[in-house]
Structure I
Amino acid sequence: MGNLRKKGVALLKLVFSALLLYLVFRRIPFRDVWETIRESSPGFLLLALLFFCLSKVIASLRLNRYFREIGLPLTEKSNARLYLLGMFYNLFLPGGIGGDAYKGYVLHKTFGTRVRRIVGVLLLDRISGLYLLVFYSGVLLLWLAPGWLQPYAPWLILGLLLSLGAYWWVHRRFFSYAHPVFWQALSYSAGVQAAQLATAYILLHALHVDEAYLPYLLLFLLSSIVAVLPITIGGIGSRELLFFYGSAWFGLEETTAVGLSMEFFMITALVSLAGIYYHFRKPELRLRVPAGTGATDTAY
């Protein structure tokens, strides 16, 4: 019954993604967007791929820092392999076990760590990234400084400052066991989102955009927030729809905006697909032994 429900949810997500894409390409011919993508600079595409990989390396380090705080000192290599497998499950097996659920299951089964704490740090890992997306969006909006924002700019600045305090309080109040790494995890999250912003910026160069970067980057951040919502397959459709309407709002080239969204998804899919290797050959989990003990890393 549970498996049938998961397949039903996956089917609904797939249908909703297809519907959103239909709404977008009903207004913009798909061939125009595809032609824009085909004319992209290969060198910039490769550089964007490298920066995206960098963002995922930093994200993996952030998650492993949380794991260590709950008594799971995985080696960075073990954690990176598990993280990549989770990316594959999240994007390509949405009807099966999700990436976070799989990581939680394996870590609990292998090391016996309390489920509540594993789930807690996996949730914190997501919240930390989402918070920086929202924070960066506010900063970019202030930098962009549209006319309608001027009367509200001081309130937005105050809101950003208060949001940091509120996030710190929630982290300390509900996740006290992981609170010692709050600032370190937040700095990792800042690095993750900065690397992904750089990825989007480089993709704009690949698409031959020579000016007006800020509106595109703001839409990119907002689309990343929307993509977090579990209503589509990997954010497909929701990103493109936001880019389409956002480009009309800011007076941007619609085919370029949607092309940016599609290129970012293709890079995400390419990197996530590499995790299929660990689907067939499950990663060996090793715990790091402190230096100076004379022992070697322990495999499980």
Structure II
Amino acid sequence: MEGFGSQSMAAPLKRVLMRSARGAMRGADRAKWHYGIGFDDARAARQHDALAALVAEAGAEIEWLEDGDDGLADSVFTHDPSLMSDAGAVILSMGKALRRDEPALHEAAYRRLGIPILGRIEGAGRVEGGDCVWVERNMLAVGRGVRTNQDGIQQLANILGPAGVSVFGYDLPLWKGEEACLHLMSVISPLADDLALVHSPLLPAPFWQMLKARSIELVEGDAEEFVESQGLSLNVLPTAPREVIAVAGFPKTKAAMEAAGCNVKTFEADALCIACEGGPTCLTRPILRR
């Protein structure tokens, strides 16, 4: 078995890239990073440890990004700076200026791990991993919004096209503004290849139509919990089909997933996910799903 490859959002998670909050978030300036008043670096580190334990318990091997004293607090959200395909990694380009140095950390890690680099988003192109959703093995949907632009989407299509992947861009709403970024994965979390948790009022209509045309069952997360959590109630990580990790504190959304046949494990994440606007999916970059 190759040690890399992922063109599914919910196939069993075998290998994943993470970065410890103990180093990256230590002493982080809350205002600079646009973190909420609930941010506490020590508590965030403990909560990140709890997530890592759940990921390991699910059978995934965690590859840790090296902990340099680089002040890149958001680098714990490893989902965004790169994308994995069956042909290798794509190094992305961050729409948030404070995160522009993070893709280089991922490229160095992949080189250390012997994973090929398929391509890079360059120049004025911008793509963040939170805007990328594998709908089918050879179909990638990408949200076009404040963090991902058309130039980046076209570059991504050019990189993945020779590997047989079709890339489709969908316009996202601004929602609460540029700083409180809405990714495509803010409004959809696949739970299995034929099942997804959604907040349909913010889904691009053509994307919603495409999901329905492919008979993907859509589970509505609780609307009030979505607003209260700034979308974090919807940010869940599948470790296998219908086996998911979610942020604690959103019982109605959890019950909706369970009613759809999912087993849901939760962890306390007020200081890490809620305060910093990134959930368990954001905190993981799948390297291998099979």
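Tabulated data
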{"read-out": "Which of I, II yields -25000 [helix-only ellipticity at 222 nm (-39500 (n - 2.57) for each DSSP H run of 4 or more, over all residues; to 500), calculated]", "value": "I"}
{"read-out": "Which of I, II leads on relative contact order in percent (Cα under 8 Å, 6 or more apart), largest value", "value": "I"}
{"read-out": "Value 17.1, 48, calculated as Rg and Dmax of the Cα atoms in Å, assigned to which of I, II", "value": "II"}
{"read-out": "Mean count of other Cβ atoms within 10 Å over residues 60-67 - structure with the largest value, from I, II", "value": "I"}
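Here, each number is a calculation from the coordinates, and none is a lab measurement. What you see is a predicted model, and the numbers here were worked out from it, not measured in a lab. Cβ atoms are built from the backbone, for glycine too; each structure is taken alone.
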